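The structures come next, written out as structure tokens.
What follows draws every value from the coordinates through simple rules; no lab data is involved. The model shown is predicted, which means the values in this text are computed figures rather than measured ones. Cβ atoms are built from the backbone, for glycine too; each structure is taken alone.
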Structure I
Amino acid sequence: MDSISVTEENYLKAIYKICEKEEKGASNKAISTRMDTSAASVTDMLKRLAKKELIHYEKHSGVTLTREGRAIATHLVRKHRLWEVFLADKLNFSWDEIHPMAEELEHINSEELINRLEKFLGYPKFDPHGDPIPDEEGRITTRQQMLLSKLEMGEKGTIVGVQEHSATFLQYLDRLGLTLDSQVTLVEKFEYDQSVKIKLNGMLDLLLSDKVSNNIFIKING
């Protein structure tokens with residue numbers, strides 16, 4: 001197979017991430033939005049990737065990855081998330097700073113480097129945003145989690161991840177004190193706009209919008 005460019009790798013990773021949530025595959029529109037490019041550019045790239053047998057692509061149908069395409073995308077995700085752990089845990093970058101740096105580092109093609117990095121970090125299973133890190137064989141660790149918006153009155157949980165990774169959203173959570181491993185209890189849910197009142201770490205009462213509560217993953221405290 002011909003060599004894969006950085007742009008092609010980024011498209012494969014985008015399709016991988018969309019397909020994590022969309023069982024029917026990635027639409028051209030969803031890919032265009034994630035890649036922040038025109039529909040025409042997406043169509044041209046999909047044709048190239050299909051020719052290299054990295055995707056299954058038919059017009060008007062969802063795009064899915066072939067076995068080879070998924071292997072490439074999974075490896076990229078693995079590298080990206082390991083670099084995020086390194087940047088956050090070892091270099092003390094905040095979780096809103098690490099994504100763009102990991103975007104650059106993920107394209108370093110050294111299997112030995114990544115395997116040593118994983119060992120150095122203690123074989124982490126999740127990145128600083130709570131996303132699972134594929135192991136060397138592409139396997140991921142799953143866990144029971146739900147959106148904060150789905151908590152029932154009085155239920156308690158631990159923040160284990162976020163659905164949105166934008167810097168502005170993560171900075172907003174930091175200002176509120178909502179970080180990974182924070183303990184939350186649902187105090188009240190308002191029918192009017194679906195906003196929720198929570199108690200953070202057993203002390204602080206916070207009012208969160210429906211948008212915020214639908215972008216935070218919780219593990220129920222059992």
Structure II
Amino acid sequence: MKILHELQAQLTGKIIFIFEEGEETNSGIAAMIEALRPLKIDAIYGNHLKSSLETGTVYIQEGPIMAGTGTIAFEVEGQGGHASRPDLSINPIFAAANILTGISIAWNNQRDITKTLTLGVSQIHGGEACNVIPNSVFIGGTIRFFDIEEGEKGFSVLQKVSQDIARAHNCSVRFHSKMGSGAEHHNDRFDIDEDALQYGVGAMAQFAVKYLR
């Protein structure tokens with residue numbers, strides 16, 4: 001913004017700066033699209049860091065590059081109790097384990113193999129004591145897709161399999177409402193190389209200048 005403001009006397013046209021509220025969680029994108037729709041934007045540009053590229057390298061590819069994402073977040077709910085009497089409880093841990101197995105099998109057999117659709121389960125939490133069966137188990141992760149219809153189908157498969165398997169264990173499923181340098185993105189060792197920021201800013205500014213000229 002500062003660079004383009006300094007160059008404004010040399011430019012003709014209007015530049016709109018867009019700040020996304022929640023890139024990974026989709027928390028602000030719908031409102032942003034509606035706000036931008038009446039502005040009739042002619043061109044749009046954005047950068048995304050890629051940890052596998054050397055700092056200073058800019059990668060461009062025709063067609064989609066970054067996939068859409070949807071959040072997986074649901075509770076497998078049973079009935080807690082003492083571990084010495086599992087017959088008096090409804091153990092959500094076994095149900096959760098079977099749900100994960102069932103989802104992986106259905107994912108491989110019910111999705112369109114010609115379209116990219118990935119399932120990344122990253123969390124499973126349940127129980128705090130060795131002698132207590134918990135009331136519920138949390139399962140979390142994401143799916144990634146380029147085709148939104150295929151992404152919605154993936155969620156549908158996940159929901160149906162989860163609910164059916166939970167029911168077989170006398171449990172229920174409650175879905176939540178939300179959808180280091182050199183380490184991969186969203187990794188506990190990830191750390192941005194801040195030297196890359198100057199190249200990102202330079203690429204964005206150059207795009208705006210060349211487009212308006």
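Assign the value 0.90, calculated as FRET efficiency 1/(1 + (r/R0)^6) of positions 132 and 156 (r between Cβ atoms, R0 = 35 Å, to 0.05), to the correct structure from I, II. Only structure I yields this read-out. Taking mean projected area of the Cα convex hull in nm², for residues 68-123 alone as the criterion, the highest value among I, II goes to II.
Out of I, II, which one gives 1.0 for distance in nm of label points 7 Å out along Cα→Cβ at positions 84 and 140 as computed from the coordinates?
Numbers: I: 1.0; II: 3.5.
It traces back to I.
Largest in mean count of other Cβ atoms within 10 Å over residues 52-59 among the labelled structures I, II is structure I. Calculated for structures I, II, distance in nm of label points 7 Å out along Cα→Cβ at positions 76 and 100 is largest in I. Between structures I, II, the calculation of mean projected area of the Cα convex hull in nm² yields its largest number for II. Sorting I, II by distance in nm of label points 7 Å out along Cα→Cβ at positions 60 and 116 from high to low puts I first, with the largest value.
Tell me which of I, II gives -12500 when you compute helix-only ellipticity at 222 nm (-39500 (n - 2.57) for each DSSP H run of 4 or more, over all residues; to 500). Before the final figure, lay out each step's value.
Numbers: I: -12500; II: -10500.
The structure behind it is I.
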